[in-house]
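Structures are listed in the sections that come next.
Just so you know, all these numbers are worked out from the coordinates, no wet-lab data involved. Keep in mind that what you see is a predicted model, and the values were worked out from it rather than measured. Cβ atoms are built from the backbone, for glycine too; each structure is taken alone.
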Structure P
Amino acid sequence: MALLELNSVSYQAEERLILDQITLSVEQGTFLTITGPSGGGKSTLLRMIASLLSPSSGEILFRGKNQHSYDYTEFRQQVSYCFQQPSLFGETVQDNLEFPYLIRQTTPNQEQMLEHLQMVDLPKSYLPKKINELSGGERQRVALIRNILFLPEILLLDEVTSGLDEQTKTIIHRLIDSIHQNGCTILQVTHDESEIKAAKKLLFVQGGKLK
């Protein structure tokens, strides 16, 4: 049984058909890269898989069950979505890294948080740092490690390296490869030529169709 299945999935917004009869099967441990022209439906596809949007028709199965049969919070813990523009909240880096523990009603593990900061080349001193003092690349790194403090089954990456400098991209690529090696299934949307060239498995979305 595939970890994730899309069966004849379409998405329509008002009069416009954005995705048209998408069928896709993703095995556990896959690293899938999705590319294509802007406006072709790539991000919409990822958002439907994340249950941020509901298909207009068709169904999305996670572990053989319709995604909407899961408790929403439980599903989001297993299928985690990273935005192109990182969404941080609260006042500090620590506020963001404590959140995954709090929603699981478990005690925040500061040692684990510090280890994850070091995974993305951020010093321990960043834990109390104000989020409004972070650069764009630092914000993206904090958002990513917030998503993987508890490793999800599927990590969805929506152009997470867009607009970042090469050094930060290298750090994030290293983290993503490490996550994949630890058994996480990854679906990434990208326009980045280096990421497309390095793709283990590549799909093309254009005009709402999967190619």
Structure Q
Amino acid sequence: MTGQPSLACVLARIDEANRADPNTEQVDGQTLPREYAYSLHMTRWLFALEPNPSERMQIACRAQHIERWMLPRGEFPDGRAGYYQWRQSCGRRHGRRAAEIMAQCGYPPEACERVAVILSKRELRRDPDTQLLEDVACLVFLERYFADFYEEKTDYDRDKWLRIVRRTWAKMTPRGHAAALALAGRLPAHLQALLQDALAPAD
């Protein structure tokens, strides 16, 4: 495709890709492809944190999990090291796919590469765009997936959960913290208590 860059073209193609997810999620009584639903959650939280986000951030948030089901966690080793290897591989893949779609929709190479870098999260804590993406992703996790994840991981003890919450909190900015605290009141009581304990000052 040639001509002026088109944000609408990019978002539509990302949505088309994510609608192919064979896994599903219930959202407001509707059954949606899981990664398509996730991309909508990401977009909603982006606009909640940044009322006038850049095109690159709209694309990055929409493509955060693009076609993630094609790179299953089970293809990587068990344990924390295997998990991080999988996450890094996902970030690189998502960045490549987003850049490919952007190029097809008329974006110049430098804009495509910029979004690929954001999605790789190589510059987390140093790059404001990457940090905003992380804030949005953490808020989506807390709102939509934390409760189910807690129920699934029956082998995790309380100390491990406290470490998970603290690590998640440490990746966020003060703006993300404020949004998370406002959201916390909608979590189940046991998760509110866990969050409170995790964030309590050390004795």
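Structure data summary
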quantity: Structure from which 0.30 was derived, FRET efficiency 1/(1 + (r/R0)^6) of positions 6 and 182 (r between Cβ atoms, R0 = 30 Å, to 0.05), options P, Q; calculated: Q
quantity: Source structure (of P, Q) for relative contact order in percent (Cα under 8 Å, 6 or more apart), computed value 32; calculated: P
quantity: Parent structure of the calculated result 12.8, 41, given that Rg and Dmax of the Cα atoms in Å, for residues 78-141 alone is the read-out and P, Q the choices; calculated: Q
quantity: For helix-only ellipticity at 222 nm (-39500 (n - 2.57) for each DSSP H run of 4 or more, over all residues; to 500) computed as -9500, the structure of P, Q it came from; calculated: P
